[in-house]
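Below you'll find a set of structures to go through.
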Structure I
Amino acid sequence: MNSINYVKLGEIIHHRKLSNGLEVFVLPKNNFQKTFATFTTNFGSVDNSFIPFKGGGITHVPEGLAHFLEHQLFESEKGNVFQTFAARGAFVNAFTTFNRTAYTLSATSHIEKNLTFLLDFVQSPYFTNETLNREKGVIEQEIKMKNDNPEWRSRFGILENMYKSHPVKSNIAGTITSLNQILKEDLYNCYNTFYHPKNMLLFVTGPVVPEEIFSLIRDNQENKEFHGSGDIQRIYPHEDSKVKLRSSVLNLPVGTPKVFIGHKDPKPFKQGQELLTYELAQSVLLELMFGKSSDAYEKLYRNGYIDESFDFDCVNEKGFGFSVIGGDSQEPEKVIAIVKETISKFKSSPILNARRAINKKIGGFLRSLNSPQFIANQFSRYQFNQMDLFDVLPTLKELSEKDLEEVLQFHLSEYSRTSLIVKGDR
């Protein structure tokens, strides 16, 4: 068992890699009432083309398959998964992102039984045509609800402006057409390729004893067999650094128009410490430029161009990255102009007050560490990108103006920028 002591945070992470390749991390938190766990696979909505576990040529599967597979794993020959956990005082859930699928557990008692059942139901696929058809009806309704949601449609609208070919531009749940193309064989093919323990991570935090957790997980895994080797070849289409569209207008049923300005990362292949430094610098820079205490925000708000929905977000993963700025606005063109003006101003002047924004990020991160849900849900994302969640604090403290300037010059460039205006239906 390896242990990493984060002295300044007062945390100790215990780690073990099992013989089948599964990485297990345990963070003891004796002051927590609940135990939280995430069982995560490095497989998400963008992984639609790959070499399957059995070899052969490139396999292409319909959009939305990772999300559909997540839903299908809750089908069990032994009965209702949710009821089994509820009977033991536990709550289980799951979510799919662009590049991972996580199964989450929270419990205050029967920890060993609940952890065992979490592993067992995820590692016991049960797909039939009957369960597929039933779940397709459920997800079809989910897709229709998302399509009626202006916020959701806007998010993927700006991504469609950015990306020509990369599947990050596609709805995580897919489309109704792609949903109905999914076959039982597709599910087993993806499951056996991406749900190998070597491609997965288990994280547990709460009032637990690491040695007992490792012993429990090791005994559980030694009794199981898995297909393939866990070595995965993912295939992604070529995507250059320029955006697909410089601007677009989307008509949706909104009372107030919306505006979004997106920037596509021209070099989205960073990993490890390089990625951690970059994305933290990006977040700090956007806070300086467009946070609620910035000059741009004050100008936009004072003139009535925006309301409190105005915000920014950034996503950075291997192979794709972007930032989005925007919100509701009665004057979307003026918002776009002021965002461009602000970026230009920052590029022509020294970056000031960076330490204030960094300290704000440090405070927010330290508050997040009080949430076991945050830690459990974020830990795997950092690990899959060869980063460490607990390196966020020292990296923030070491950020320099040079780090921010690099993001400013290469990410927030004119050729990587696009805008989307959402207007009400007519």
Structure II
Amino acid sequence: MKASGRHAEESSPENPESPESPVSLWRNGDFLRFWLGETLSLLGTQVTNLALPLTAITAFDAGDEQVGVLRFLQLVPYLGLALVFGVWVDRARRRRIMLAANLVRMILLALVPVMYWTGTLSLVRLLVIACAVGVASVLFDVSWMSYVPTLVRDPRHYVEAGAKMGMSSSAADVAGPGLAGVLIGALTAPVALIVDAFSYLVSLVSLLLIRTPEPRPQPPSVQRHWPTELRDGLRWVLKNPILRWLALIGFCCNFSMVTVWTMFLLYGARDLHLGSTALGGIFATASVGGLIGAAVSREVIRRFRLGRVYLVAQSALLLGPIPIVLATGPRPVMVAMFVLSFFVTYLGLGVAGVVIVSLRQAGTPQSMMGRMTAVFRTLLFGGGALGGLSAGLLSGRIGAQGALTVAAFGSAAVLIPLFLSPVSGLHGLPSAPEEPIAVAAD
């Protein structure tokens, strides 16, 4: 979805724009409907990300290890199911899958406040719901990136689509934590989850209103088996040096971000006694960096080499945790350092995210898109799941502040493979790949 060293509109000269292709995605009603629904869904997800662990902490007095397990269960389905779901997504129409996934998430999250009101909510049930929501999220996340090209149609609009989706994610990062803090303070953490349930309802409606026909995936010319197709997806990513390094660095970055986020939540809530409103305010203020990053990404990519933009953005993300470790002195000074840390992290993420998604879409044929996405989701969210679990376990052993120091220096160490990555040397987007030739199943 990223532009080359030249203008985004010039990134695919061999694929002239079709007469029916819109001049801009602002004129593509179906993409705008999808974008709106996904934006509100992402906003609701931010509420859940803060409300679920705070529900465990406030309602059940969960310890560091239990909070780490909760975060792990939210993300661990990506480790076991993303690849399997990726094969399925490449065989089916994606919109139907996304509708089912959002319906499941809406119902599960609505159950939490209902069970809380009726006195039937327990920590074990909360952990089960968190894991089940994670399973549905895997299915949706593997599907939506493969579905967007159906709505966008012209590859020259991939950069614009990526920037818009990136801005949605960053805007949710900005507004979500603050909204979550206010809602949790006013309604309690379990009840605040109803906001996320409502956001999935809006997303359901927006998907139902889309009228662009989604073609049925073409059947393979030879009989295929799930293990064969799954292996093909792995090979596609791991044999491509650009995709392989994107996945490797992405795993490390997600491990770092989720580790630091979880540790900071424990550190702020337990050691510094920051309330939910204060924690939400820190994340909301800092997340302006992500919004800025996504907003300027197209212009930055137009002006500078793609690889250099990726290198600088990822470096900012990896060095972002350092100010948390250095934060000392009066409470306002420490809070300012926390905001600076997450601001730099989100700024790098906002730019890097557009570059990464663009490279993945530009370097993958449509028939492999679901499996490619599944491989990345497995590694990226697998890194996040392990990061959440490690955060809880390490904080329980040496304290959240000491664990943050270990995580910050570990994150900075990833700069070495980042500099060695061939992605950092790219001038622009690679040329569109050819569809892989089907091979008979074993």
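Starting from the value 2.9: which structure in I, II was distance in nm of label points 7 Å out along Cα→Cβ at positions 25 and 417 calculated from?
Checking each candidate, the match is II.
A value of 0.95 was derived for FRET efficiency 1/(1 + (r/R0)^6) of positions 233 and 321 (r between Cβ atoms, R0 = 35 Å, to 0.05); which structure in I, II was it taken from?
Structure I accounts for this read-out.
Of structures I, II, which gives 1.09 when Rg/Rh (Cα atoms, Kirkwood Rh), for residues 57-112 alone is computed from the coordinates?
I
So P(r) over Cα pairs in 5 Å bins from 0, in percent, for residues 201-352 alone, computed for just one structure, reads 2, 8, 12, 14, 12, 12, 13, 12, 8, 4, 2, 1, 0, 0; which one of I, II is that?
Derived from the structure labelled II.
When you work out relative contact order in percent (Cα under 8 Å, 6 or more apart) for each of the structures I, II, which one comes out largest?
Max of relative contact order in percent (Cα under 8 Å, 6 or more apart): II.
Tell me which structure, out of I, II, gives 2.0 once distance in nm of label points 7 Å out along Cα→Cβ at positions 65 and 129 is calculated.
That value comes from structure I.
Where is mean count of other Cβ atoms within 10 Å over residues 137-144 largest, in which of I, II?
II
Who wins on FRET efficiency 1/(1 + (r/R0)^6) of positions 345 and 377 (r between Cβ atoms, R0 = 25 Å, to 0.05) among I, II, i.e. which is largest?
Max of FRET efficiency 1/(1 + (r/R0)^6) of positions 345 and 377 (r between Cβ atoms, R0 = 25 Å, to 0.05): II.
Hey, semi-axes √(5λ) of the Cα gyration tensor in Å derived from one of I, II reads 34, 25, 21; which structure?
This value belongs to structure II.
Tell me which of I, II gives -12500 when you compute helix-only ellipticity at 222 nm (-39500 (n - 2.57) for each DSSP H run of 4 or more, over all residues; to 500).
I
Work out which structure the value 0.90 belongs to, where FRET efficiency 1/(1 + (r/R0)^6) of positions 49 and 153 (r between Cβ atoms, R0 = 35 Å, to 0.05) was derived from one of I, II.
I
Readers should treat all values here as calculations from the given coordinates under stated rules, not as data from a laboratory. Being a predicted model, the structure only gives us computed values, none of them experimental. Cβ atoms are built from the backbone, for glycine too; each structure is taken alone.
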